[in-house]
1. Which structure, out of 1, 2, 3, was P(r) over Cα pairs in 20 Å bins from 0, in percent calculated from, if the result is 26, 59, 15, 0?
2. The value -24000 for helix-only ellipticity at 222 nm (-39500 (n - 2.57) for each DSSP H run of 4 or more, over all residues; to 500) was derived from one model only; which of 1, 2, 3 is it?
3. Comparing structures 1, 2, 3 by volume of the Cα convex hull per residue in Å³, for residues 129-240 alone, which one has the largest value?
4. If you work out Cα Rg over 2.2 N^0.38 Å, for residues 297-408 alone for 1, 2, 3, which one comes out largest?
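FYI, it's all coordinate maths here, none of it is from the lab. Predicted, not measured: the structure shown is a model, and the values here were computed from it.
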Structure 1
Amino acid sequence: MSPSKQNSLSIVADHISPGMRLGIAVSGGADSVALLRQLADLRQQLGIVLVVLHVHHGIRGAEADADAAFVEQLAMQLELRFLRHDVDTPSRAKLEQETIEEAARKLRYAWFENLLALCEINAVATAHTLDDQAETVLLKLLRGAWTEGLAGIFPVVECAGGLILRPFLRTRRSEIEAWLREINQPWREDSTNVDVVYMRNRVRRNLLPTLAEYNPQIVSHLGHIAAIARDEDAYWRRELERILLSLLLPGKAVRGGGRASSTHPDEAAVGMEVEKLRSLPPAVLRRVLRAAAEHVGCKLNFDQTEVLVGMCSMKAGRRETLTVQVHAERTLRELRLIRAESETGARRENLPEYEVSVPGEVRAEAFGLRLTIRVTGDWAKLSSHAKLRVHKAGDRVRLPHSGGLKRMKEVLERLHVPSDERKNWPVLEWQGEIVWVRDAVVESLVAASAGLEIQADELP
């Protein structure tokens, strides 16, 4: 038995019970093909049911089609169930302003988590290797990660409905490829793996080989750093829960004693006694400040954290802006973090609502839009009306590949709409659903079934 097969057996056996269904994410590359072959050999020993999962990302055309066919054929040879999921990665990347790599990863895991939530499978195994771990740690380091970022790829991840397992995380890619050649098992090569436009490929092909000239064990050492960082982060999460109980004060102090907290969903505040903060060692203080900021919906970078560290030593009356919505205040006794609506965007104008015939057209001067609605389905023979209006509390929309309904606040954040414009952002409501949002791609069952086509043109 090869070392990689020992790892597969150990991690899977520790988290999978006989009779459970394990999905194996198979792209067709060497790592995932090896994982499939080895778990297929172990399935009777473990008493588990295997399901082959393949995501077609809509990126590489005929090459991706051939990958999907290869994986399906391999699943048939092994007499395993095959599930294929097609996604539009470029559209997702454009909508969310993400890299292709990031969009592809999120789409994959959204599908895996959906299968777990629906109990189609009980766990998913992915073929991340020690080389992937080393690349991830380096990428995180280059991007300025904190210690939790250096934890890299976790061997086991809990999510709703099941687990994500990484059995090969201590195995080198070269060892896997050597084993496949030994058993005469072919695999597919992804042409994008040599495209240095992707940051990971530059790290893999340029940076890691250069570092290996200084230390041939660099990949293993980076894997050790990830393991240490994971344990450190797990310890600090438990420790911070204990420390924050005595430090965080919700809301703000009011005259006569007590504290007041806003009930507005877009407002929150926490306070911390400065004297207690001053007594903390720097390592604890930074973690406390970052954890406190997360309570008001803000993830601090290093520079923002250092601003707060400095405010602990300043006199009362200092105020610093951390983000558009979050600022810090230094009072006589406390350091306070406050999230609130931006002052410039706090007021909503009394914009009119427009009734739009379906099919039909409306010139909405208040929004600077001409909206044209066409219908190609069965609704084309009927007459109805839609409503063009400002979004309001309770509105929910479905975005492509998002896995559920989203609040308008989330949608506008994804669109990077300036805070002072969000209050008056237009939506189109029809048949009780939001079928259109300015500058967003919206999925609607009722709009799809009616063949609704919506065109928005800016007015001069």
Structure 2
Amino acid sequence: MTRCPRCGAALGASGVCAACLASAGDEPVLLAGSFELEEPIGEGGMGQVWRARHRRLGRTVAVKLLPLELAASEEFRRRFEREAQALARLAHPGIVTVHDFGEEDGQYYLVMEYAEGGTLATRMPMPAEQAVRHALELAEALSYAHGHGIVHRDIKPANVLLSAEGRAKLTDFGVARFIGPHSGGWTVTQPDKVAGTPLYLAPEVLEGAAPDPRQDLYALGVLLYEMVTGTRPQGDFAPLAGPLDAVVRRLLAPDPARRHASAAELAEALRALVPARTPAQPVPAAVPDDERIWQHAAALIHTVCTAIGLWAVFLCVTPRVIPASEAIPLVMIDPQPLPGGRLVSWARFEIGPLLAAFAAIGFCAIVYQLLEMRWRRAGIFRDEGPHPVEDVAMVLRLGVACAALFAVHLALQAAWPIALLRYVPIPGGILELLVVYYTWSALLETQRRRRSWFADWRLWAGVALALVPPVTDFARYLAYWVPR
């Protein structure tokens, strides 16, 4: 059993000592004296990947650790080192950048660029236009890698990362093969071994064919189909819409000679499918389900806090008659005496409700900061162009419904007074709360996309319409209120 060189405890598969991590407290676990390991973000056959902070440079990086059981094998050490060398050969925006490679106390590590957007596996399925764009980015990256004599051999969603800007980046060259004059006579894996993920392997790979760039194109065809549909193509699979279907079927041809001759040729075919206007308009990030739940929860909290604030304000400005003994200096605005020693309080500083409102505002600020931290960690806090926010339309529809219900209520109340009309404010109030909720949901989504709150007129038109009933009712109340 492999043990930690620091404390002697048994090590897990990742090669990181769980006992040292648990006892670290506020002191981070350091690797090579520079990299503070923060949390695991991925795992594969060749090790575990951690998010880490480069202490000297102050930037976030990804650190891949070779399990110590594998490090005991010369073959796996060589594979790990050659993965680092493969990445070091490649400098392309569609391939993760390698920063460092080394060994400490028997722990081999590879330091790479950290992609804030996570893996492609968390974003599927997606619109066909976005899938084509990612496939184009990967085809360009593969064209570059193939030009340097490297066949990836393990194209799959988990091995495609997304940058903060939403660009696809190829990673995990652990089973890559070096071919042609660039190989220098060496490979990452043994030549007689089949490597990769079976569901993405070209038919000839399973029959023992030598590595070929067109095998990467077959895997990219499987991935492209999966990006659009959420399922992998099997048997007589359902066709895709438009000319994209022909591109995918050519990529998935059983005979390699019928596929695109190169990744560069594939890139040209995909480029013809991308509308000219789309490169200047980033596609909105697909918010993961767990992050969407947190965003809805934050909108609900903001709604409750807004209701508390409005309640406090209306209490302060609602006139009322109070005994002179309950008058408090400095908190009442223009109190007027009435016969019998009472006072008319037109407006006042309601200490309890206003303190509750200020506490609610502070709580909202904390909730938003925590939500923004989650957005940053998930890589979805970014400028995504002028794409509309879905909840804005809902705010406008609800605002129209509030104003229409109020207008119908006034008309019926004047022409046909019945007791049931007294209860119309109840559904009206529910609609008003829904307006507040969807307004906050739209504002939070707008903030996540780093856009102006005033970018869409429909949001504030809906809010203005929703304000008509309460403002009109309150104004009527003040106009007819008589102290008694």
Structure 3
Amino acid sequence: MNLGEPLVRGVGLRGALAVNVISMIGIGPLITIPLVLGSLHGPLSLVAWLLGALLALCDGLVWAELGSAYPRSGGTYGYLLEIFGPLRIGRLLAFLFVWETIFIIPLTLASGYIGFANYAGYLVPSLGSSPLALKLVAAAVGVITIFALYRGIKTIERVSVLLWGVAVLTLLAVIAAAFAHWSAHLAFAFRSAPSMWGGLRAGLGPALVVAMYDYIGYNQANTIAGEVVEPQRTLPRSIVGAILLVGALYIAMQIGVLGAIPWQRYVPLADGSLPPLGQHLASAVVERAFGPAAGIFVTILILITAFASVYGLLLGSSRIPYAAALDGLFLRPFAHLHERHRFPDVSLVVMGAIALIASFFTLDQVISALIAAIVLVQSVAQIVALFVMRAQGVRAPYRMWLYPLPAIVALAAWVYVFCSAGSSAIVFGLVSIAAGAVVYVATRRAAP
């Protein structure tokens, strides 16, 4: 990523908002509602969505200020280099961010593959009764994605517009179907007070992990900030606007689903797997309201959304290790381009292959590992970078409201989310970072 390379600033507020919203929605909320309800039962699940929106907003203000101060493409990669400078710590943090990206993106891709397989089970019911068959379908989608991208491509603008339209249309269809035969008694039936508060204490952390998985993406416009018009104003507005819009949709869909079908019927089973209804909940809600034909139609929209999102994600993210390698800040093989079609083939194949492996784990395992990998090098390091930037006397064109309160809230909340991800995910996050540090030291010593 050449941070000094001039780019055409052609993305306005509407485009930046669309980029953020489309990155947040995808298939995520359509496959994770059962997971949230598995941790926070009934209407208590709304707490996770509300607190998730608050955390996203506080963290989004960090992104907004950093993006206005350094309006260049690259996001966290560029912020760490700019703030910590060319010193070893800055280069190390930038390296670790790209290193973690090699794991974060495949985990995100795997969640999309798993979601695709789950909803394919609505069209082919025999899949829903075979966990192995679902995993094989998920892996097959991953293979198809790699092959679809293993070629030259100039633009994905049309794919992005299609994804935006289909994703929002699908959510609106599910919300409308949920409220078609909605029951307030069913939606807001609390258990007894001791059980309610005990459940909140026990389940908030895991539920918030899943909710943050659904909210992530509100910062996507920052990664293309070098092409954003008036980024000092556009980025903050696009971040806040996306969080408010998507948060409203998520909460409306959760309330609607709670009042449409008893939540006990689609939460995870004892072994962590989802029952058939939980695998394709949105399709079942639409079928119940509007009939089987509507259920099939919405399922097709969901499958389009799932594939388009993983297609665009792997396409764009495969350029991150490649760009860092060109800068001399990452492993040299990732700078390789396909001889004929001139795309970063090594980066594409490595990230795609890791995603195939991850698709054989359960959805909750993938999400927990994903969040654990994001928190330390991106979320926490970036918030610390904001404090350092302020201490250095850099005055960004946009300055967050009520500083430093939002940054402190975001930092504390991210640490809480990390600690709630589960021991396996925490170990994965720490070990992957430690491995990255070892690789960094080894490559620096081997460099001429």
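1. Structure 3 accounts for this read-out.
2. Working: 1: -12000; 2: -15000; 3: -24000.
Attributed to the structure labelled 3.
3. Details: 1: 144; 2: 102; 3: 225.
When volume of the Cα convex hull per residue in Å³, for residues 129-240 alone is computed for each of 1, 2, 3, structure 3 gives the biggest number.
4. On the way: 1: 1.73; 2: 1.60; 3: 1.43.
Comparing 1, 2, 3 by Cα Rg over 2.2 N^0.38 Å, for residues 297-408 alone, the maximum is at 1.
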